[in-house]
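Multiple structures are listed underneath, in structure tokens.
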Structure I
């Protein structure tokens, strides 16, 4: 069964890209105007002192900033944060989109390794989503190269004065981390390695599944697919934590968390499964995925529900540390977000409460319209989650869901739809007839 990219959907994706570029361009122009105004930051600080010198700052920090020299340094820091906003606005949707694509390939490999039968009807949807990996990787690398070439100040640990023991800005914590992990050359090399590995495995696995179809389920090809799937599960499990450390956690180089990597991985997974459900339901309605039925949808909805609860557990496990562990780095991380970002806790209403109350029923998981809508709700909720991870550290009080954020979101969303459908879904035979468990998936019926 082949899908032809709908002209209407293609036009929608292209319009999203063009409108996104236009809106982002307007936001970039306004940001440049703000940076050119010498009184812009000073006026903001006077109008909202709590936003810039709030309780999330330590008493020691506030005392230090009463000196003229410290005040000047702090103003330089605020100028860097204002300049960071276009980059941070672009990083949020790019990081989410790359994660969705990578998690789709990971989820597909888990199905292969587990010898799962139910999912083979939707396996080509997973492959189609994974097609975005190279494009998503390029988007991230644009930000990474910009930081490494000092085109932005997202990662302030790159300031070499922080690791100079003879300088006035010496920071022993960052200097120690620079020896082990946080230094620009190794950080840049690792970033390219992550994208290269994911891209290679995406092409590798798609090539093998095509060979499986062409060989009518040859056992040697099936064994090869199993081996490659195992390898990517290992690669994904190792690179995802490292990506979270390098690209997100290092925005707050003094902060640390032992479960942040799993927290980010589950955000990827639940958003990816939601995307699978949306595309599968769409293809079913277009008549291109006729074998997809309520049973397959029920299982996808189960994963949406289960991963949402797992995300909530990890979020709470990380959040509650500030109440009982008395770790200053943990406390300041959350205090800043609570003080500066009034909608911080709203993501719990979307990612936990809405999913729990609406999708807990087994019968509701079979209502395609509701699952379709909840898929978008979940993706929006995790966009807000990544927004709250990235923006406070990179732009601080200069955050705002304005032209830059809306433009970047529309641009990446349009690119995602175009690439996934033009170079993924429409190029694949949506029926994985060569897979030994495809027949089992066709007749699969949820037992409860």
Structure II
């Protein structure tokens, strides 16, 4: 619920964006105002600014919590000069070291929203960058607003029987419809996890139906070929439900980074084969409902086990007990997280979304720090802090400190180091090119050293 800046009595419910937005909305709004308009406005509440244009909101009031705490929030940077300005909010993908509100003043608070993969911005993999934030909403369980379950609407979705197919019928479908034991649907083929290298090796030992553009060998119906629009389409869920196993390989490896690839097979009664978060088991419905590739020395070993499950109905269904009995273990982190979550997905008109949740979280904290100036909030490295990317060799064995994505990660490290030195020198006006060129001088010699070429 938001109140328009020009009429606090008009209530606006912002639930979704139905058209493409761009910066012109903000630019046009600013052009109509005189030079001192934003600095001189008396808004009487703390001002929060989305430094990275995200909601394209020119200005509105938010009302949060049981005490109806109020803040004014806008995507217009000029409000920084207002006496009521309190905090910046940043969307991680659009966070750039060469475009930050520097110097940073002591009274300003910074908040990070980044539910996306580490591939979108490696800056948050380095402690010095995470230390710049006071508040966080990321996929990490330790974040202030944890978004680990951002792709799961409810526990009921996991217990729902709509798409569940009996094991004997799944076996028959492999013959009748010429289905492989495993389904893979992915069209992002160049990723930090280098998942396709492993899957390509796995395909040598067991059939896999690959419907996306990555390792493609089977066609989706034409109405399902736009990934973002159809990832939770009813027909996709039915298709995944026909298979005994689904590859749930994330595009990057980081603790708690879990997406629809993980939840979708669990929803439809198919066993996920997982590669991504090293602690994904904490978010399973029970302790025996998914398979980790890290439990097997090689893809060939994994394939042997999948063949065994494919031929043993009792062993197979042991992975689906939560689904068949409609029971979530009470001690799972999944159950605890979902019971505490106060936001929804799919444009939830009642609970809102994690964007508004972060905005209110910051708003409430800002009010607390105004009442008690000694109160400090500090983000932790583990609020994001992902490891460097790894890859696989031609036999599907994991390789450290190797591959194109690892080089990108290390180049980001060089940029962060240059950034730190510039700030220490009091240089706040460097350009993107200056940062890039300085980092490149450090990066190239580093990657001529033997340790980076193993």
Structure III
């Protein structure tokens, strides 16, 4: 009897101190394990601390020097190798074999020129700057995924590439990262965005295959006239009247020319004249944005704007449309249902906001989804880009677990296959 008890003791000790290889299990087991790890105080509290540290010192596009320092310091502590600088302030980390297949997880790291109006302990300490779009949370979640994956690095069947990208907010940082060549060997890339929508609670996700977010371009126009006294308009050439007519005509490009089933937006959001109440100005400038889900629709709008007003200046498309890969959508559905449950995975209609994640999707298969963070009992969250925007930190474990699960199961399913990369060389 004593020998039997001793045998049982050693069996118990073995199972306590010898880690079970999680990647030998099904994707469902992997996802459950990752969510449990992400919810543990060790990982959750750590992610919250990082998110708040970044939130206190927001930095604008290509100025994310302190944010980059925080990211690199945490990667150093975890023993994760990385490249820096990439696209000025970006950081690219590597977990796994440094051999194919390669899959990427992306976090944007820049803030916005907004004065935070939320009064709390970790309010922005930088006047006029704020993380009002959740990029601090995105960064914390990818770091959380990295922490989980690093603990199981010897079981990763390939390489997970961590993309901490600058300048999403209008700076086209994704394009700069691609131009740096650091993703040339990557087969697929995943990204997410926190969603304060009232109908997407914490622990829920939403996305779709195909067009998800709109492509966008900006335009500016100047109309020159001849200034004069407002009491004697017949001696002037009034550019305000001409510009007003042009604005009305531009609105018809969508309302009367676009297919109602093809979502498009044309908004004139800026109109400026240097006149006064009794002065007709010499010129008027105005500008705005166009949005569409299809590349050909953006091209048509750009052409028609030039035809309506030949003085219009249209730069290149700022962001193309965010279009989710069909095969990655199926992969996302399988993984997400395992992580958050079948009933918490939702479809969604396309939205006419834009994301520079779309640049990645032009170069390689990519998938982007929305992560719910609305509390079922708390006050409704404010919209993105609001000075009153807040993040529900209870969403952080779900984002970290989804990132880790999407990457590892992708590598397991592709096991050495390399689709869309330029070569199979080791990093």
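Match the computed value -9000 of helix-only ellipticity at 222 nm (-39500 (n - 2.57) for each DSSP H run of 4 or more, over all residues; to 500) to one of the structures I, II, III, and report its label.
II
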> With percent of Cα pairs over 17 Å apart, for residues 32-127 alone derived from the coordinates and found to be 55, which of I, II, III does the value describe?
Replying inline: II
> One of I, II, III was used to calculate P(r) over Cα pairs in 20 Å bins from 0, in percent, giving 24, 54, 20, 2; which?
Replying inline: I
> Looking at structures I, II, III, which one was distance in nm of label points 7 Å out along Cα→Cβ at positions 144 and 392 calculated from, given that it came out as 2.6?
Replying inline: I
> Which of the displayed structures (I, II, III) returns the greatest value of distance in nm of label points 7 Å out along Cα→Cβ at positions 160 and 288 on calculation?
Replying inline: I
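Where does the value 2.6 come from, among I, II, III, when distance in nm of label points 7 Å out along Cα→Cβ at positions 48 and 264 is the thing being computed?
Label of the source structure: I.
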>> Given 25 as the derived value for relative contact order in percent (Cα under 8 Å, 6 or more apart), which of the supplied structures I, II, III does it correspond to?
In response: III
> Between structures I, II, III, where is mean count of other Cβ atoms within 10 Å over residues 136-143 highest?
Replying inline: III
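Bear in mind these aren't lab numbers, they're just calculated from the coordinates by the rules spelled out. The structure presented is a predicted model; accordingly, all values stated were derived computationally and were not measured. Cβ atoms are built from the backbone, for glycine too; each structure is taken alone.
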